[in-house]
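Structures incoming, each one as structure tokens.
Just so you know, all these numbers are worked out from the coordinates, no wet-lab data involved. Since the structure is predicted, the reported quantities are computational estimates derived from the model, not experimental observations. Cβ atoms are built from the backbone, for glycine too; each structure is taken alone.
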Structure 1
Amino acid sequence: MTGLIIFAFVLVLFFGYAATLYNGLVRVRNAVRLAWSNIEVLLAQRHDELPKLVEVCRRYMQHESETLERVTRARVSVEAARNGGSVASVSAAEGELRTGLNGLFAVAERYPNLKADALFQNLQTRISTLETGIADRREIYNDAVNANNVRIETFPDVLIARMFDFKPEQALKFSAEQKSDVDVKLAFGQ
């Protein structure tokens with residue numbers, strides 16, 4: 001009888017510990033999802049601002065249609081990547097959009113009337129603020145991804161993770177080229 005009580009006690013402890021591990025894995029997985037949702041909010045806000053910026057620039061930059069089209073195409077690519085749900089696709093599309101925006105802002109330097117336009121200044125500030133927010137949220141997201149991936153790869157969590165099919169998440173990364181500043185001399189053809 002005592003052996004049965006001890007066995008039941010050990011069994012309860014085992015299942016309690018397994019439940020604690022499972023709940024911890026759920027928490028880190030949901031932290032990744034929450035962090036990604038926060039990034040998506042900022043991406044959507046920036047997505048809504050870009051057509052306004054392109055339209056303001058179009059009024060001044062009649063000869064820069066290629067630059068404006070690049071930003072517009074990149075915006076569409078980001079939206080398609082977000083809808084596809086692939087972090088890698090979003091990373092690539094975001095890098096292209098960032099490059100296009102940097103090029104647009106560099107080319108805008110040639111147009112004093114555009115730079116002086118209050119709407120342009122407000123949009124440029126708003127988009128720059130959103131870019132900073134996206135970078136901050138990307139860091140939080142990548143930290144959550146790292147915590148998730150470490151948990152599902154370490155013992156004893158790996159046993160529960162495999163049993164319940166917890167998957168590693170992919171960090172949101174940009175290549176060194178995508179993170180670098182725009183070469184203003186190149187933008188001005190010098």
Structure 2
Amino acid sequence: MKVGGLLLTPGAGSSREHPSLLAIEQAVQPLPVLRHDFPYRRNGKKAPDRAPVLLADIVEAASSFAERTKLDPASLVLGGRSMGGRICSMAVAEGLPAAGLVLISYPLHPPGKPERLRVEHLPNLKVPCLFLSGTRDAFGTPAELEAATRTIPGPVTHVWIDGAAHELKRADQRVADEVVSWLAGLRG
């Protein structure tokens with residue numbers, strides 16, 4: 001299916017104005033993009049809402065975006081940074097239609113707690129997935145992430161930014177370029 005649009009979400013401590021999300025939006029033009037803040041951020045709070053609230057919000061945001069742009073909901077690629085990407089992946093695993101997932105700095109586990117994996121939903125991801133992470137990410141090493149994503153039945157692409165930590169500092173354009181390249185492969 002042709003990619004119709006891109007819905008991007010920030011990590012827990014950031015907003016829709018994160019430089020990497022802005023860089024992606026600029027790079028994929030003229031593709032419609034929605035950079036979306038979660039309810040806690042829109043309400044001026046710092047602490048994220050619980051997962052059910054975040055999941056319901058993503059379902060609503062994707063539906064509204066598709067309706068507003070007159071796109072087939074299944075033509076949207078969903079994702080974002082860290083927690084935002086994880087929530088999008090959970091929504092897709094629960095049945096939200098999508099053409100693919102862009103997961104930047106996926107938070108595989110809390111830093112220093114590799115036994116607390118966030119992987120229960122991965123075997124339900126049947127769409128193409130792009131995982132873009134730094135090789136020094138405290139939320140998951142390349143080996144840990146590659147092992148966890150083997151359970152995903154959909155096609156998985158890993159892109160590693162050498163020496164980068166979870167924040168992927170000074171890598172916004174590289175992130176955007178990798179997303180553009182991966183999306184071009186989906187449009188193929």
At a computed 0.00 (FRET efficiency 1/(1 + (r/R0)^6) of positions 10 and 58 (r between Cβ atoms, R0 = 30 Å, to 0.05)), which of 1, 2: 1
helix-only ellipticity at 222 nm (-39500 (n - 2.57) for each DSSP H run of 4 or more, over all residues; to 500) derived as -11500 - corresponding label from 1, 2: 2
Structure with the greatest value (metric distance in nm of label points 7 Å out along Cα→Cβ at positions 2 and 26, set 1, 2): 1
Identity of the structure behind 90, 28, 23 (criterion: Cα extents along the principal axes in Å, calculated), options 1, 2: 1
Parent structure of the calculated result 0.05, given that FRET efficiency 1/(1 + (r/R0)^6) of positions 130 and 162 (r between Cβ atoms, R0 = 25 Å, to 0.05) is the read-out and 1, 2 the choices: 1
Relative contact order in percent (Cα under 8 Å, 6 or more apart) - structure with the largest value, from 1, 2: 1
